[in-house]
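Scrolling down, you'll hit the structures one after another.
Bear in mind that the values in this text are calculations on the coordinates, not laboratory data. For clarity, every value in this text was computed on a predicted model and none was experimentally measured. Cβ atoms are built from the backbone, for glycine too; each structure is taken alone.
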Structure 1
Amino acid sequence: MATARYPFTTALVTGASSGIGDAMVRRLAAAGIATTVVARRKKRLSALATELADQPGPIEVLAADLTTDQGLAAVEERLTDPARPIDLLVNNAGFGTSGKVAAIEPRRMRDEMELNMVALTLLTRAVLTPMLERRRGWILNVSSVASFQPAPQLAVYAATKAYVTSLTEALHEELRGTGVQATALCPGLTRTEFIEVSRGTDVADRYPGAVWLSADEVAAEALRDTARGRALSVPGFQYKAFVTTSGFIPRSLMRRMSGLAASYR
């Protein structure tokens with residue numbers, strides 16, 4: 001893995017114990033960026049910190065469940081600590097649920113919305129004040145290409161990600177000229193634990209290898225686009241093409257195409 005250079009010197013990454021979050025932490029640590037890693041699974045975070053102990057960027061472990069008030073408060077406190085400012089916030093924590101809306105457990109649905117939207121928004125709000133005071137900062141909100149279309153049988157997940165993309169694009173414009181940047185990362189199919197967590201373990205068998213991206217590929221492009229101040233980061237030429245053309249497809253046709261695709265799941 002080639003070592004990149006970034007304008008930020010400190011970072012906080014949620015959902016850092018696996019997948020894209022884990023890959024970002026590895027790249028940040030290799031670049032010498034002091035990184036606070038956040039997730040529910042403290043053992044995984046501690047193992048990651050131990051593994052990366054020889055990297056130039058130190059790792060700070062903060063175990064927190066962002067679907068709880070206590071977990072949110074702990075991370076908000078870290079983000080607003082004036083003695084240890086955070087240059088880059090990566091809101092990566094999130095999950096999805098495969099299946100029809102009527103079949104999803106209400107508690108799981110609520111947790112999905114709380115984590116994907118509410119926690120992300122509140123952490124973004126918390127870090128904005130110190131960033132704006134310093135006139136320096138970067139916010140990277142992890143969304144999905146699913147945010148650009150309806151996704152039957154992933155309906156709640158796609159809806160939460162549509163919120164994330166819309167929020168971040170609006171924030172990008174609100175922050176123009178302040179020295180603070182906001183970027184929405186919209187990856188396509190990526191080889192992570194997401195498929196297992198979303199209860200869609202047969203997905204990998206239904207799509208060809210060419211459409212899959214690795215977590216490191218996604219992390220590399222996301223951090224590069226964030227450093228450049230881009231509003232949207234869409235890794236992979238195939239997904240860039242999809243996002244570009246999706247705006248020209250009538251919504252009625254897009255819904256039908258999504259529904260037909262879902263019927264084969």
Structure 2
Amino acid sequence: MPTLDIFQIDAFADAVFRGNPAAVCPLTEWLPEEVMQAIAAENNLSETAFFVPANDGYDLRWFTPALEVELCGHATLATAYLILTRLTPGDDAVEFETRSGRLTVTRDGDRFFLDFPAYRGEEVACPPYLSAGLGVVPRAVVAGPNYMAVLETEADVAGLRPDMAALEKLHPRGVIVTAPGEMCDFVSRYFGPSFGVPEDPVTGSAHCMLIPYWAKRLEKLSLDARQISARGGRLWCEDRGDRAGIGGTAVMYLEGRITV
């Protein structure tokens with residue numbers, strides 16, 4: 001039976017068992033979509049990335065255990081880490097064609113910086129399922145690709161025990177929750193139950209909304225962020241106007257072969 005290489009990489013992490021684990025499968029050509037979805041479900045991680053060589057870079061796709069998604073930060077970082085440290089270690093940048101357009105990842109020492117689209121969103125009234133799901137009424141709610149609920153303190157974010165059934169009804173949006181940080185510029189958590197990811201450990205794509213919001217509020221272009229899930233992770237953030245720079249480190253956890 002055919003076999004494939006597979007790697008599991010902890011992204012936005014400086015040691016194993018931290019950050020957000022992503023599976024990465026290098027391919028020479030695309031598998032049938034149902035096979036890639038089945039592999040992602042079998043891995044049961046928040047994201048499995050598949051990539052194939054194309055032109056001067058790679059085509060890249062991301063799957064949760066439930067469906068294919070438009071954008072994923074940590075699995076892109078994990079894929080870039082694999083390419084720039086194992087496949088083409090002499091390179092300092094890699095480009096991907098994705099459902100969200102062309103994405104570039106550059107290497108700076110042990111950090112990898114994602115150049116992602118920035119989403120400024122607009123402030124809206126709090127949807128009933130959002131306040132019911134979080135168990136609090138946010139200070140503000142911003143609507144974009146996700147809902148972003150702004151709370152008063154880091155302790156408020158850390159103390160949330162969401163009702164996932166209520167948050168699931170907000171599909172196709174996930175929920176970012178954020179507040180000023182005690183030891184950094186801002187903290188966040190991310191919930192995506194309708195995508196098969198109740199709480200994502202560290203969510204690079206959520207920072208496409210977080211960076212413009214906090215850069216404007218704090219009047220800073222460079223920001224230090226932490227996602228305060230159980231595993232946790234640190235992100236170096238840059239407001240680049242219509243783009244968001246999202247930096248992090250990564251660690252190899254597992255490499256092997258799977259049978260399909």
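Which one of 1, 2 has distance in nm of label points 7 Å out along Cα→Cβ at positions 41 and 97, as calculated from the coordinates, equal to 2.1? It must be structure 1, since only it matches.
If you line up 1, 2 by relative contact order in percent (Cα under 8 Å, 6 or more apart), the top spot, with the largest value, goes to 2.
Quick check on the output: 90 is volume of the Cα convex hull per residue in Å³, for residues 129-240 alone, derived from one of 1, 2. Which one produced it?
Details: 1: 111; 2: 90.
Source structure for this number: 2.
In this comparison of 1, 2, the computed figure 3.0 for distance in nm of label points 7 Å out along Cα→Cβ at positions 169 and 233 is attributed to 2.
Work out the source of 9.9 here, i.e. which of 1, 2 gives that when mean projected area of the Cα convex hull in nm², for residues 17-136 alone is computed. Provide the component values of the computation, followed by the final result.
Numbers: 1: 8.1; 2: 9.9.
Traced to structure 2.
When helix-only ellipticity at 222 nm (-39500 (n - 2.57) for each DSSP H run of 4 or more, over all residues; to 500) is computed for each of 1, 2, the one that comes out at -13500 is 1.
Quick check on the output: 16.9 is mean count of other Cβ atoms within 10 Å over residues 49-56, derived from one of 1, 2. Which one produced it? Considering all the candidates, the number was obtained from 2. Calculated for structures 1, 2, mean count of other Cβ atoms within 10 Å over residues 33-40 is largest in 1. Could you tell me which structure in 1, 2 was used to calculate semi-axes √(5λ) of the Cα gyration tensor in Å, for residues 89-160 alone as 35, 16, 9? Of the structures listed, the value fits 2.
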